[in-house]
Structure P
Amino acid sequence: MTADKILYNFSEIFSPNDKGRALRGKEMNEANLLKNGYIAIADGKILKVGEGEVPEELKSDKTELIDMKGKVAVPGLIDAHTHLVYGGSREHEFSKKLNGVSYLDILAQGGGILSTQKATRSASFEELYNKTEELLDHMMIHGVTTVEAKSGYGLTWDVEKRQMEVVKKLNEDLPIDLVSTFMAAHAIPEEYKEDPDKFIDIVIDMLPKVVEEDLAEFCDVFCEKGVFNAEQSKRLLKAAQEHGLRTRIHADEIESIGGSSVAAELHTTSAEHLMMITDEDIKKLSESGVIGNLLPGTTFSLMEDTYAPARKMLDNDMSITLTTDSNPGSCPTANLQFIMQLGCFMMKLTPVEVYNAVTINAAYSVNRGDSIGSFKEGKKADITVFDAPNLDYTIYFFATNLCSDVFKDGKHVIKDRQRI
């Protein structure tokens, strides 16, 4: 079989080891780094990846040859945890954070998620669509080809549905894959402050509609002090699993209140944040195979000192990813590259561990491990190209967008840092 398109003359190609599951522990520091490499594409999928001269049998008169001029290629970056669809913004809370007001205190004052909830409820479908499309443009320009996107700023069925419908339409319209997560249990509405169990009942009653209208494939919940406790979170996620949804959980972000134990018991796909996770719960997540979605940008944005203990997790044979947590309050960014750099600078991960986190492991975190995340033949030709001489340079030269090109399903969608 000959290629439709061949990208050649890469200085390095980062090719993860594809074991048919998320990489764990020491495996995350292993990968193939191909020198003077090429990537052959046929019908939007990976045909062959190799080193040196491109084999003549891969070429035909119709094969497009693209000289990548000594750049670096990695599988398309995957952002496995975002809150993309929302109205308004929260820069007015920035001065409060600078003056030491905590995230939970801002929420208790009616700010935070509840502030965004009000803005989202008043935003039309078109307003939410346009705002989210702008964020996705930023993400694509920074090399992202697949994004998980949560609802959770409606807290009523109509608005939650609107958020998920925006994700569904953008997934159809843009050259990027979106994975939808239902997260109505993101905060306790003011009218249910004294009876959060009643609100959990309401969210559970929404689950059949989510499934019937094919609006999401995951369900998430914010398990945290002042939000939903471990038992409430467990009740919701168990109901979601009974309705056929995959599950994940916001756990141990600010205080450890049992969220990771719920994740381990229910074998959720992932547990998110984990800055305050205990040693015992790290072992539980490792034994149950739950992926830790780590969000160092949130720690940075909240101006806290405690990052998720990534090295301890790997020492205990866990699987981890790195994600932006892109949202209007605790992490207003669309730059996954910066998050990757925080993974090295603040969490002491190696560049290889970081790239495995945002490619092969992130693919399994969003239930796409069979089609993206590595350069295995037959997978989607999702490729991110960096204008850098080697992989380490993309982390070393920080806070600068080095992504020059992106290929999605084999199509050139970002060229010279511009969306085509």
Structure Q
Amino acid sequence: MAKADQIHPVRGTQDIFGEEQERFAHVVSVFDRVRRLYGFKGVQMPVIEPTAVFARSLGETTDVVSKEMYSFEDRGGDSITLRPEFTAGIARAFISNGWQQHAPLKLAAHGPLFRYERPQKGRYRQFHQIDAEIIGAGEPQADVELLAMADQLLHELGIADGVTLQLNTLGDGDSRDAWRAALVQHFEAHRGELSEDSQERLEKNPLRILDSKDPRDRPIADAAPDIDAYLTDDAKRFFEGVCSGLDAAGVAWTRNSRLVRGLDYYRHTAFEFVTDRLGAQGTVLAGGRYDGLIENLGGKETPAVGWAAGIERLSMLLTDWGSEAVELYLVAEDNDVVPAALRATQALRREGVSCEAIVFGSPKKRYDKAVKASPRAIISLRSDSDGFSDNVKAEGDERASEIEAIWQRVRPSLTL
């Protein structure tokens, strides 16, 4: 008889378990705590959106829309897309739910996203991100607040060493238009020397040539004019406000005048936290100001700034994270004390101790099973003339002592 074909996960997806899940959960937990410190409200968005939400926000000509989105026609004939990013969906919700009345609005989200791209280290077709947005605040202080929150998150995760905040300005609309025209003129003079991809970008999205990794493009991109010569006075003041605000907040940064965002609705601040610990794809967290997006989606002109970070990539950088291991095993050394062991387990859980009762199998082997699990503490129960006696093994750290103290408080209320 032929062996049945083994069922594998879809390429680019993963089953998250064990240490990986503990790392993943730690990133989400720290993010949730830090976003509360900064007054960001949690928000949950649909995993599916009308395709138009992303086509209009990301641009029909971008690789994400043309090559990477999971789009399909549902039974009603509508074009639906699995979300490839958070920002567009949050902007759509801001418009359709009338959240303008709450502006400025600080929102935070996390969850799965989907892009059909080549799987590589820390990147999957179903991946997960944390996301933070400030909508309705047009002042540079909003950018500073968002970047300070990101910086604190990385420090509290213990991964800030070796991570650098790279900062640039894209200017206001007039600045960007003037710079774009100068870049087109520069790149047109070298069209024949550009890579095929950059020749295509020159027609659709010339700013993207600046961050091309193709060695044929680098000398031309490095010689391109910086935006600084084209900044309006207002744009200069805005960027100076961001830089001085970061200095005041104690957030270290460095200027990267080649850091860009290709889509026209991006304005002013663009930033990335980068590291050399993740190979060539070194971005840990990235974002920028997108003052034109909500208007692009049909809403009123609304300033906004945000960032996102991949949970998988953040978790790869962790060196310390919480463990989901059970802290205490409670062993019934004979069957007469099983009821007391079960009552004790529930009482301890209500006191905040993670514990399990070992009440099955051979009584002689139950204690050995607990020892092999290496918990912080083991409590064994045995029946005697007074009902039951207990033996506590709690050694090693302060938490073990806390567990023993909790047990001594709970024990008098327990009977067979």
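Laboratory data are not the source of any read-out in this text; all were calculated from the coordinates shown. In this text the structure is predicted, and so the values were computed from the model without any measurement. Cβ atoms are built from the backbone, for glycine too; each structure is taken alone.
Could you tell me which structure in P, Q was used to calculate relative contact order in percent (Cα under 8 Å, 6 or more apart) as 16? Derived from the structure labelled Q.
Can you spot which of P, Q the value 36, 22, 20 was calculated from, given it is semi-axes √(5λ) of the Cα gyration tensor in Å? If you can, show how the numbers build up before the last one.
Values: P: 36, 22, 20; Q: 53, 24, 21.
The read-out was computed on structure P.
Ranked by distance in nm of label points 7 Å out along Cα→Cβ at positions 295 and 311, structures P, Q are led by Q, which has the greatest value.
Comparing distance in nm of label points 7 Å out along Cα→Cβ at positions 159 and 215 across P, Q, which structure shows the greatest value?
Q
Here the criterion is distance in nm of label points 7 Å out along Cα→Cβ at positions 31 and 207, and among P, Q the highest value is seen for P. If P(r) over Cα pairs in 10 Å bins from 0, in percent, for residues 119-174 alone comes out at 16, 38, 35, 11, 0 when worked out from the coordinates, which of P, Q was used? The read-out was computed on structure Q.
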